[in-house]
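> Listed below are the structures to be examined.
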Structure P
C-alpha cells in the first residue's frame with residue numbers, strides 16, 4: 001500500500017481514538033518496570049502473579065481470531081504480549097485490533113507467564129495508547145542500497161537495527177570511562193568558548209557567524225587549545241576538555257564539519273612523559289570498555305599492549321625525489337596497524353610545539369597511529385612568547401593572530417605537554433566502523 005494511503009488510514013485510527021475520548025498522546029504512563037527488569041525478575045514476578053505495567057513500541061502483531069500475540073520493545077529489551085478476547089472483553093479486544101498498529105508506542109498491564117512454546121510473555125489485562133504512529137516503519141532498512149538514508153533518518157536506523165543502538169551505547173561507555181580514568185589521574189575537566197573572536201589552535205578554515213548584541217563577528221572554534229593554555233598560565237596544572245569543534249573544510253571517511261575532540265594539558269610535563277602516560281591510558285581505556293586489549297578493526301587484530309613502538313618521522317617517509325611529503329606521510333600511515341608513536345616531525349609542521357633541544361629543525365612532537373588512522377597528536381608545548389609570535393606571523397594572516405594569547409604567554413606559562421584526540425575516530429576503531437558517519441549519531445549530510 002502506498003505510504004500516503006497508509007498514513008491516511010492511520011489518521012482515521014487517530015480520529016477514532018479521539019472520538020472514543022482517548023488521548024492518543026497522554027501525559028502519564030503507569031510503567032512499573034522496564035522490560036529488562038521484568039525479564040531479570042521473571043521467575044519471582046510470575047510466581048507471585050505480580051501485576052506490572054510495561055511500555056514500548058509494537059514491533060510485530062499476530063492475530064488468531066480471539067487471540068493476539070505481539071512483540072514490543074523499550075530501550076532495554078523486547079518481550080511478547082498476549083491478548084485474549086475473554087480476558088479484556090470483546091469490545092476492548094476489537095478496539096485494540098482496529099486501532100493499534102506496528103510502530104505504535106503502548107502500555108500493557110498484566111501478569112507474566114511462559115507460553116507452551118517456552119516464551120516469556122505478559123498476559124494483558126489492560127492496555128493504553130501512549131503515542132500513535134502516523135507513518136509505517138520500513139520493511140527493509142539495513143540492506144538499503146541508499147545507505148545514506150539511514151544516516152539522514154537515524155531514528156529509523158536505531159529502531160530497525162539494534163546493533164546500531166548498541167554501538168552508540170558503547171560510545172557513551174567509552175567517553176564515560178575516559179572521564180573516569182582522567183579523574184583518577186587528577187585531571188580537571190573544564191569548558192572554554194565555542195564562539196571565538198579569533199579561530200586559533202589549528203590551521204583550519206572556520207565557520208563564521210555574527211553576534212547582534214555586540215555587533216561582532218565570531219567564529220565557531222576549530223580547536224580549544226589556546227584557551228586551555230591560558231588556563232595553564234592561570235595556574236591550573238592538569239586539565240582537559242571534551243567538546244565539539246567545527247572546521248569548514250572537506251568531508252570524507254575521517255572528517256566531518258563538526259566533531260568531538262578531547263584536548264589535554266599537563267603542566268611541568270614533556271612529550272616523553274606524556275607518551276608514557278597515554279599508552280598506558282589507552283591500554284586501560286580499551287580494557288575497561290572492551291574487556292580485552294585486543295580488538296578487530298577492518299579484519300585485522302590490533303593489540304593495545306604496551307609498550308608501543310616509536311618511529312621517527314624522517315625514517316617513516318624517507319622522501320624520494322619529487323615526492324610530496326604530506327602525501328607520502330599519509331600513505332605510510334595507512335600501512336601502520338598496531339598502535340605506534342611517530343615522533344620528531346619537522347618543526348614547520350608543528351607551529352605550537354617546542355623544537356627539540358639540540359636539533360631545532362625537528363619538533364618535540366608525537367602522533368599515535370592505529371589501524372591506519374591518525375588518532376592522537378601531542379607535543380611539548382611552546383611557551384616562549386617571542387618565538388610563538390614569530391611563528392604565528394610566518395604562518396597566519398593578521399586577522400588570525402591571537403595577540404591576547406601571546407600576551408598571556410608573556411605573563412609566563414609553565415613548561416607543559418598536551419595532546420588532542422578525535423573522539424569520533426576513537427569510536428570508529430573501538431566499534432570497527434567504516435567512517436565517522438557510523439560513529440556520529442547525526443552526521444552532516446548533503447540534502448536529498
Structure Q
C-alpha cells in the first residue's frame with residue numbers, strides 16, 4: 001500500500017513545481033511589455049494589470065478542483081470586507097448581478113412596510129450604465145430620473161426634493177467614473193425621508209468621501225470586477241453592507257433563495273437540519289431545501305476568487321496610479337476650459353478615478369465626434385459616458401408607451417449634453433506617464449491649445 005504521508009508529500013512537491021513553472025511562464029510570456037510608440041501603439045481605455053501571483057492563484061485553485069464558491073471565495077469576501085471596513089460582503093458573478101441582488105434584497109417581505117413593492121419609486125439618474133436601473137424596471141418599480149452636474153457628472157442633489165413623492169422608497173446611484181456623488185446631501189435626504197440608499201460602487205472601488213470608502217455609506221454597496229474595473233477577476237462582483245438583516249436576505253437570494261446558511265459542501269451547521277417547521281412543509285423537512293425567498297444562483301467560481309485575492313493586494317497601488325494619471329491629464333489640459341467642460345472631483349472626496357471625461361463646449365469649433373475620431377485614429381481608445389441618456393435608448397421604447405413606466409424630473413438638459421458632447425479616456429494603472437502625456441498633447445493640438 002502507498003503510505004498516505006509519502007503520497008501527500010509527493011503531491012505537495014509536484015504542486016509546488018507546477019506553481020514555480022507558472023511563474024516562469026508568466027516571466028516568459030506576460031512580463032515583458034512592448035515599447036510604446038506614439039501614434040502607432042494602441043492606448044486602451046482600460047485593461048488587466050497583473051503579475052505571476054494571479055496566475056499562480058488561478059492554477060492553485062484549478063488543481064484543487066473545487067470549482068464553485070470555496071476557500072478563495074471566503075478569503076476574498078473576508079478581506080474585501082476588512083479593506084472597506086464593513087461587516088458583511090458576498091461575492092457574486094458580476095457587477096450587474098451585484099446591483100440586481102442589492103435591489104432585490106429591498107423587496108423582501110422581511111423588511112415589512114419598508115420593502116419596495118411594484119409601483120414604488122426609486123430615484124436615480126439616466127446618465128450612467130443601464131444595470132444600475134435595470135433591476136428597478138424588471139421588478140416593476142418606477143425609476144425617477146433627475147439631472148446631473150456637468151463638472152462632476154453626478155446627480156444634481158438640488159433636485160432630490162422635487163423628485164420625492166409619496167411612492168419614493170429608495171435612491172440608487174453610481175459614483176460616476178470613480179468620482180463620488182455628494183454623499184452627504186444624498187444620505188441626509190434619505191435619512192430625513194426614511195429611504196434606502198444603494199451605492200453602485202462599480203466604477204469607484206477605493207474612492208473616498210470625507211475619508212471613508214465609497215460604497216460603505218448607504219445601506220448596500222456594490223462592486224464589479226470585470227477586466228476594465230479597479231481590480232479584476234475576469235467576471236465577478238460583490239455586495240456589502242453593515243445591516244445584518246440585509247446581509248441575511250442577500251445571502252439567501254444569492255444562493256437560490258434558500259433559508260439555510262450552510263456553506264457549500266457543509267451540512268447541518270445549525271444542528272437542527274431535520275427538526276424545524278417552515279410554512280406548510282412537514283415537520284423536519286430538510287432545511288437545506290427550504291426557500292425563504294425567490295432567489296438566484298449568483299455565486300462566482302473559486303477560480304475567479306483566486307485571481308481576486310491576488311488583485312486585492314494591488315488595489316491600494318492601483319488607486320494611487322489612477323490618481324496620478326488623472327492629475328497629469330487634468331494639469332496638462334487645464335488651459336482648455338474654453339473648449340471643454342473639465343472634470344472636477346466632488347468636494348470632500350478622494351476619487352480613485354475610472355476615467356477622465358471631457359464635455360465639448362458648444363463654441364469649441366469642433367464636435368465630440370470629430371475629436372473622438374481624431375483620437376481613435378492616433379491609437380487612443382475612447383468611450384462614451386455609458387448610456388449618455390438612458391431613456392433615449394431602444395430598451396425604453398416599451399416604457400415610454402406606458403403611463404407609469406418611469407418618471408423624469410425637469411428636462412435632463414445636462415444629461416442630454418453628456419449624451420451629445422461628452423467622452424472619456426482611460427487613466428488605468430497600466431498606462432505610463434509617456435502615454436498620458438501623449439493623450440494630452442493629442443487633445444491639445446487638435447483643440448488649438450499651445
Structure R
C-alpha cells in the first residue's frame with residue numbers, strides 16, 4: 001500500500017486549525033505541530049488582561065478539537081529550522097518531521113521597533129502569559145497606589161499609558177476606564193480609582209488607522225467619552241520603570257507612570273527568519289513572506305504560508321491585514337488546494353472575501369465596517385459580541401463567556417481579578433494613618 005501524502009501543519013491558530021479541518025475527508029496523513037497544546041482566541045486576550053475572563057475560557061485543547069478527525073495527529077513541539085531539499089522540519093528538541101506539503105502558520109510576535117529593552121516595563125498582548133502579566137500590573141498598580149507614601153507616588157501608580165491606538169489599544173483603554181470608574185470604585189479606602197489617568201498614545205494622525213476615517217473619528221469620540229486621554233502624533237522615545245518619554249511635534253515630554261502597556265506593531269518570529277534564510281525568500285520590512293496568489297512561496301509550490309506571516313495581496317493589490325478572517329479563509333483555501341492537487345485539478349487564485357472590521361471600545365460602544373456599511377454604538381457592540389462568540393472554538397466556552405459577559409454588563413463585576421506571580425521585592429512604606 002503506497003504511503004499517504006504527508007501534510008505537516010505548523011501552528012494551531014485559526015489558519016492551521018481550519019486547514020486541517022478542511023482536509024477532514026482527504027486521503028492524507030496530517031501532522032499538526034504547535035509549541036502550545038491549545039488554540040488561543042487572541043481577539044479576547046485583552047479580556048483576560050483586564051480580568052473579565054479567565055485564560056481557559058478563550059483557549060481550547062488542540063487534541064480535543066481533533067479527537068474525532070482520524071487523519072490528524074497533534075503533537076507538541078517548536079519548529080526551529082527547515083531542510084527544503086530533504087523536505088524536513090527540525091524541532092527545538094531535536095525531532096525531525098518530513099513533509100510532502102508544508103503549511104506554515106506559526107503567527108507573529110510583538111515588535112518594539114528595535115527597542116526590546118522596553119518589553120520589561122511595557123508588556124504586550126500576544127500570549128496568555130503576557131495577558132496575565134498585564135492583569136498583574138494593572139491590578140497591582142491600584143494596590144500600590146493605596147499604600148503610596150506621597151501624592152506623587154500615588155499619581156505615578158494611577159497613571160496608565162497604552163502605546164498604540166489600534167484595535168487592541170482601544171479595547172484595553174476602554175476596559176481600563178471601566179475598571180477605574182466602575183469595577184473598583186468602592187473597593188479602596190484611601191485612593192479614588194476613578195481618578196486614574198488613562199492615556200492612549202499613538203504616533204499616527206488618528207486611532208484605528210486601517211479603518212475608514214469616519215469610524216476612526218467615532219472611535220476616538222467614544223473612547224474620550226469614557227475618560228481616556230488620546231495623544232495623537234506622539235512618538236515614544238523611551239520607556240523605563242519611571243514612565244514614558246515621548247516627542248510630540250517639537251515638544252518633548254514625559255508621563256510619570258509605573259504601568260505601561262504596549263499595543264504596537266508585530267514582526268516575524270525567529271523560525272520565520274530561518275525559513276526565509278534557507279529558502280532565500282523575499283520578505284517585507286516586518287518579515288512577512290511575499291507569497292504567490294495561491295499562498296505558496298515562489299519556487300516552492302509545496303510550502304504554504306498563512307496568517308500573520310503572509311504578505312498576500314487582494315484583487316486591488318493592497319496587502320491583506322493580519323486578522324482572524326484572513327487566516328481562516330487562507331487556511332480553508334490551502335486545504336482545498338491540497339485536495340485539488342491530489343485529484344489532479346487546479347484552483348483559481350486565493351480571493352479574500354472582506355466581511356468587514358470591528359473594534360469594541362467599551363460597554364455598548366463599538367465601531368464596525370460590515371460589508372461596507374459603517375455602524376457604531378450599541379448595534380456595533382451587539383454585532384461584535386455575536387461574531388466573537390461564534391468564533392470561540394468550544395461550545396462550552398461560548399456558554400461560559402456569554403454568562404460572564406451578562407454578569408459584567410449588569411454588575412460591572414470582573415470575576416478574574418487575580419494578581420498572580422511574584423510581588424515587588426521592595427514594598428512601599430505604608431501611608432501613615434490619620
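Just so it is clear, none of the values below were taken in a lab; they were calculated from the coordinates. Since the structure is predicted, the reported quantities are computational estimates derived from the model, not experimental observations. Cβ atoms are built from the backbone, for glycine too; each structure is taken alone.
> Here FRET efficiency 1/(1 + (r/R0)^6) of positions 76 and 396 (r between Cβ atoms, R0 = 30 Å, to 0.05) was calculated and came to 0.85; which of the structures P, Q, R was it taken from?
Values: P: 0.05; Q: 0.25; R: 0.85.
It was calculated from structure R.
> For structures P, Q, R, which has the highest computed value of distance in nm of label points 7 Å out along Cα→Cβ at positions 84 and 364? Could the numbers behind the result be given before it?
Working: P: 7.8; Q: 3.4; R: 5.6.
When distance in nm of label points 7 Å out along Cα→Cβ at positions 84 and 364 is computed for each of P, Q, R, structure P gives the biggest number.
> A value of 1.25 was derived for Cα Rg over 2.2 N^0.38 Å, for residues 164-227 alone; which structure in P, Q, R was it taken from?
Here the read-out was taken from R.
> Computing distance in nm of label points 7 Å out along Cα→Cβ at positions 68 and 404 gives 4.0 for which of P, Q, R?
Q
> Rank structures P, Q, R by mean count of other Cβ atoms within 10 Å over residues 28-35 and report only the one at the top, that is, the highest.
Sorting by mean count of other Cβ atoms within 10 Å over residues 28-35 in descending order puts R first.
> Can you tell which of P, Q, R yields 78, 62, 39 when Cα extents along the principal axes in Å is derived from it?
Of the structures listed, the value fits Q.
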